[in-house]
Structure P
Amino acid sequence: MKRFLMATATLALLTGPIMAQENETAWDYVVADRVIDHGNGIANHVRVFAFDTDSGPWLSIIPSLGRGVEDYTEDYGSTLTRRFVEAGYRVVLVQPRGIGKSHGDLAPASVSMSQLAADLKASFDALGIDRVNLIGHAFGNRLARTFATLYPDTVDHLALMASGGNFEMSAEQRRCLRNSFDLSLPDDQRIKDLACAFFASGNDAGVWLKGWYPELARAEIQASSMIDGDFFKAAGGKPFLLVQAGEDFIAPPDKAGRVLQADLGAQVTYAEVPHAGHALSSEQPDIIAAIILAHFARD
């Protein structure tokens, strides 16, 4: 039987496991902040957010194309990390190569999805994490499914946000997406393109004006293009939650999330979030946190 989590039921979940302290942010919960050197010129800046360093299941979020893990903090309008911490999780955010203190080869021909997955695995291993609840956002959804395929025993629960589809983008979709990464454009033009590509109508696209890393994005695009989509499509057979934005312009429901759910059937629990675009974690973070927490608690 196909499993659905209806958007109309989402708000009721907000009275569930989330116990937020509204005057605090994710950064109030940082309990570890370190750079993990993997050798061969590769290192990841890793932060752990928690109430208690010694208890609680582990959870990690893999960010969107050319963006960093701060997207899941109040820095970019998101409460996801804080909501997960306040629900009892230890959240480990692994900064991708090329951002801040993280570094490694970003030559597009040299970076593969398996190498990026290995960065995550090495970071988890260094922290003694043998099981993790994994969330992938946009590009991160592909990397999360690759990780689950390569390291199935490491993944406890899996959730995807803004999963793209296997379809040809229109000229307008390509233009909006391309211009979002073009840091040479005036801010007002980029905000218009960000709104087009990533945000539902009326939501504040300016929150994503900063935080772009074009060199990382080029490497991730190349890595994604080099891997056979059938390799990671089914996440190694692991059941997963798919959170689809209802107003996602570059990955609309009828070409992205609904298609993947139809293809994989009972393996996928599908949730569609209204008034959200591809940047949904900065648009409807409380609703998304509630959906993911309810799913992880149920399975």
Structure Q
Amino acid sequence: MKMASGQICHGKQVVVTEDGQCDYNDYVLEFEDNFDGNALDLSKWTLPYQGVLRNFNHSTERQWYANTGNIPAIPISNNIEISNGTLKLIARKESTPIIGTYISDFSTNPWTYTTESFDYSSAEIDSKYKFGYGKYEIRCKIPSGRGFWPAFWMYGIGSGDVNNEIDVFEFWNNSTNDHNMTVHYNGQMCLTDYNGPDYSHAFHTYTVIWNNYKIEWYVDGDLKRRSTKFYTILGQPVDCNGIQAFSHYIMDKVFPLDPMNIIVNLALQTGTYAPDNSTPFPSSLEIDYIRYYK
């Protein structure tokens, strides 16, 4: 499989003040969950409070997530199951629509609440703690069916309320072979994708390596994309061993800098790619393990 080419999405010219510093130390496992028990380990994971987490106008996704705080507070067991050594995030079509109340606007005082009905329920888990540079990895099997939107990603708010995000994988628009890999920083984004095999047929291992100079995406050990922070003035990528002090480079402004939480979720799309009568419910994003190496 040919690697997706790197690109400068939002570059600016800079002068670095010191030579690049490569780190050749071995990775050390700092966080893992092998899902060998029979319940979600809440010392490692949190369930976001909102039954509706994002996209409040439902322009791209619409479901009510299992949660412990909003009305109604769907039991975790409805959409999260740990059995036979794997975690299942389960999407269901509810026989009776869920009437859910959620905060749709945090900018008002008091907050604005909205009550709507939801035909589907699903789940998201977030790591309890944030992590920085290192190697992030998941072994999982994605679901197949119209409307499913599985994702494994990292997200965090840094200083100055700047958003940082790395999407290890997302599969949307009814495709289980179009692997989307995206970075976000300060409201800007850079997306790269490629067409591979049907990833819903088996378990696969998805890995991101992120350091001060580059981000690399791997699937089953094969490099699929490399995105560097610095490029030469002519647009050639530069790694740690190519940075020279007081030289001019193009810095990609879409390069996350702050620690992030690990997130895995299964969303349901709306509009053209919404579920229909062909969509198999219930279906799950099944996860063997999640690991972070520092």
Structure R
Amino acid sequence: MRTGSEKLEILTSRRIPEVGTVFLARPPGDPVRRFEFVDAVDLGRPRTEKWVVMASTQYGCACSCRICDAGNFGYHGNLDADTILAQIEAAVSLNPETPPQSARMFKVHFARMGEPSLNPAVLEAMRRLAADARFTTFVPSISTVAPACAVSSSFFSELKKLKDEHFKGGRFQLQFSLLSTDKEARDALIPIKKWGFSEISEFGQSWVRPGDRRVTLNFALASEIPFDPAEVGRLFSPEAFLVKITPVNPTRRADRNKLTTVWYEPPPRIAGYEAELKRLGFQVILNASWPQEIEGKASCGQLAEETLRGEAQFG
């Protein structure tokens, strides 16, 4: 699986100290369609231990969530499999001293810009990576808001088969970005038709097989976003799900909606949620803000947003 450079033209980049580089790219010469990708490591860990590529799956985003800038310049269609893979090839070519198979984990997070379950080409890209001898430690990661439509239903069905065929034994990370336990708040934050909590719970129970990672439930908890640990316990099983709580890092859209909530150590409210969730039997991850990410404006869509505004001003 090698993809020609003709599929991708890098427009600009932003270095995030100790973490990696965010790139803004487009199909060569395209005046409208843009996408971001990221070549990164976990803070404090060498690339040979964990290498992370965050790949876009759509030009813009079809979901337009209230905390994310990825949809700020509209939705202009899905990337094809070659263009998805070109992002990964670009990251590999930027690090010739570290072959991908030398990393203990080569994680590809299919969720930089776009909703992956709305793009069947993501499945093809994962199959091609699984067949490539350079990516023996490849771990796919899908983050989704769980759209409710025929395309995404087919995607999730095929995704389950793909995981069971190629990525057994904990080699797949699936995350549902719920943002809130309150249906009305969730609908306001993610303004598309979505699976309900019961559908996500049922899918997660059928997804997790012996040796698999638990499915992640992600909640981005601004002070205005309601969250009830008891609802998590009522709706989801700690045997099949774990809970990740994140801040709402500053983006143009989060700021405009007064949802930005940065924390580096869990405030009392978040610590209380953690304690109650653990009491209910859940594994809990508190994913605090990184100063480097905030200072570098590295959240999804921020580089595209800033670049497009500069073009509009000076073009």
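For the structures shown (P, Q, R), FRET efficiency 1/(1 + (r/R0)^6) of positions 44 and 148 (r between Cβ atoms, R0 = 25 Å, to 0.05) is largest in P. Comparing distance in nm of label points 7 Å out along Cα→Cβ at positions 52 and 108 across structures P, Q, R, the highest figure comes from P. Out of P, Q, R, which structure matches 17 when relative contact order in percent (Cα under 8 Å, 6 or more apart) is calculated? The correct label is R.
Laboratory data are not the source of any read-out in this text; all were calculated from the coordinates shown. Bear in mind the structure is a predicted one, so any value in this text is a computation, not a measurement. Cβ atoms are built from the backbone, for glycine too; each structure is taken alone.
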